[in-house]
Structure 1
Amino acid sequence: MRNVIIPTLNEEENIEPLIHSIFQHLGSEEVNVIIVDDNSSDNTHSIVEKLTDEYANLAMIVRIHEKGLGGAVREGVSHVSSGPIVVMDADFSHHPRYLPMIFDKLDAGYDVVVGSRHTEGGAIIGWSGDRIAMSLIATRLVAMLFRVNTTDPMSGLMGCKSAQLLETGFQSHGFKFLLELLVRNPNLKVTDVPIVFQDRVHGSSKLGSQTIMQFLALVFSLLFARKPKHDGLRRQANGRN
């Protein structure tokens, strides 16, 4: 069974069409969709609950006290029994049409598949020039400091071969868990698939100065972190699929 984890916070305008699109592209019998919501104050909860009557493989987890993308991903993973996992945003910046390609790459033997905006065929639509420049600077900084086998270590769309790797491969609760996963586990087999990233049409962006500070703090911590035993982690990850 394939699995899609979608962290949410106040996504009432996006979540219903996104869920319909995911099941359209992957088939309602072939995928589990897990919504991990950080206690939204809008109608996200009621919309997802209504859709669970239509889709038997749709579930929602509400976190009352915890916050942060990395923690939401680990919470969602704890409810996965088997199969590869894709993590994506809820605002249609990551279109579900890319999901079959990512899962196919995972089925082909890759440990991690990154939806890349910066590889050939990728693009960003709807961002200001300053925001694009900020993303490229962050990406180049990471490339200079760390050995990562992707053109877009800052991406929010990624697939992983096993739940074990996502459970134990990173520690951060913030947005850039993929970067930490790749830095701490450099022996993973990684590939990119090109995506066109479309900035959200509905709702408000979660990016702010706090996110930038979290990124810088993560980079600093990774520079001095003691890395885990990569080979052992990979053997565990490949043993659970």
Structure 2
Amino acid sequence: MPQRHAEPHPDNSSSRLNALRAAVLGANDGIVSVAGIVVGVAGATSSKGVILTAGVAGIVAGALSMAAGEYVSVSSQRDSERALLAKEKTELRDYPDEELAELEGLYRAKGLSISTAQLVAKELTAHDAFAAHAEAELKINPDDLNNPWHAAIASALSFLVGAIIPLITIMLAPVSINVPITFFAVLIALTLTGILSAHYGEANKTRATLRVVIGGAIAMAATYGIGSLVGIHGI
């Protein structure tokens, strides 16, 4: 009989996944938003100085905005989790019997028999009542709360990395073909971020990549069209 190989179980902790999510989203936003800016400006003017100024401004504003947004969002989530954990500690201290019965009920709801649920609840309570309730009732790991600084830094840095791609491309490409070359470079970059996002999220790579690529293409086409109208009519 062939030996069954153990399946790998990667360390997908909450904080690690949160930082990864922020990094992927930051890179994608950096690519799309700055590509939209520089392509839109290129539709209105061929001046590389104007395009560079707009691109740099977009990078700085976008990176700071992404970092601030992630920090506020994750901080709010962490505060909520801490409040729930503090409340659970108080309930375990003041109402231990009721909390034990509640834990038994949670395991019975998962399909365990009454006797097994009672045994599991009692043993887990004796070992670490707080950890048992945090996991079964709140779905929170007290030792692995999301770190807002990690998310903010990951988001800002990945935004910068993603945003540099369209800016460098359009600045180095000849003026006569800078827009199509930037389109091409951005679509390749978005394809890579879509694949990475799907890989780490264990999602369908084709669907995830198509969503990212099509969305980015529409954004660039729209901004270029608007920039061209502005350049033609001098609005």
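Values in this text are rule-based calculations from the coordinates and carry no lab data. From a predicted model like this one, the values you see are computed outputs, not experimental measurements. Cβ atoms are built from the backbone, for glycine too; each structure is taken alone.
Observations
- Here FRET efficiency 1/(1 + (r/R0)^6) of positions 127 and 215 (r between Cβ atoms, R0 = 35 Å, to 0.05) is compared for structures 1, 2. The highest value is that of 1.
- Comparison of 1, 2 by relative contact order in percent (Cα under 8 Å, 6 or more apart) - largest value held by: 2
- For Kirkwood radius over Cα pairs in Å computed as 18.0, the structure of 1, 2 it came from: 1
- Per FRET efficiency 1/(1 + (r/R0)^6) of positions 143 and 175 (r between Cβ atoms, R0 = 30 Å, to 0.05), the highest-valued of structures 1, 2: 1
- Parent structure of the calculated result 5.4, given that distance in nm of label points 7 Å out along Cα→Cβ at positions 135 and 183 is the read-out and 1, 2 the choices: 2
- With mean count of other Cβ atoms within 10 Å over residues 95-102 derived as 18.5, matching label from 1, 2: 1
- Parent structure of the calculated result 3.9, given that distance in nm of label points 7 Å out along Cα→Cβ at positions 23 and 47 is the read-out and 1, 2 the choices: 2
- Of the structures 1, 2, the one that -12000 was derived from, the read-out being helix-only ellipticity at 222 nm (-39500 (n - 2.57) for each DSSP H run of 4 or more, over all residues; to 500): 1
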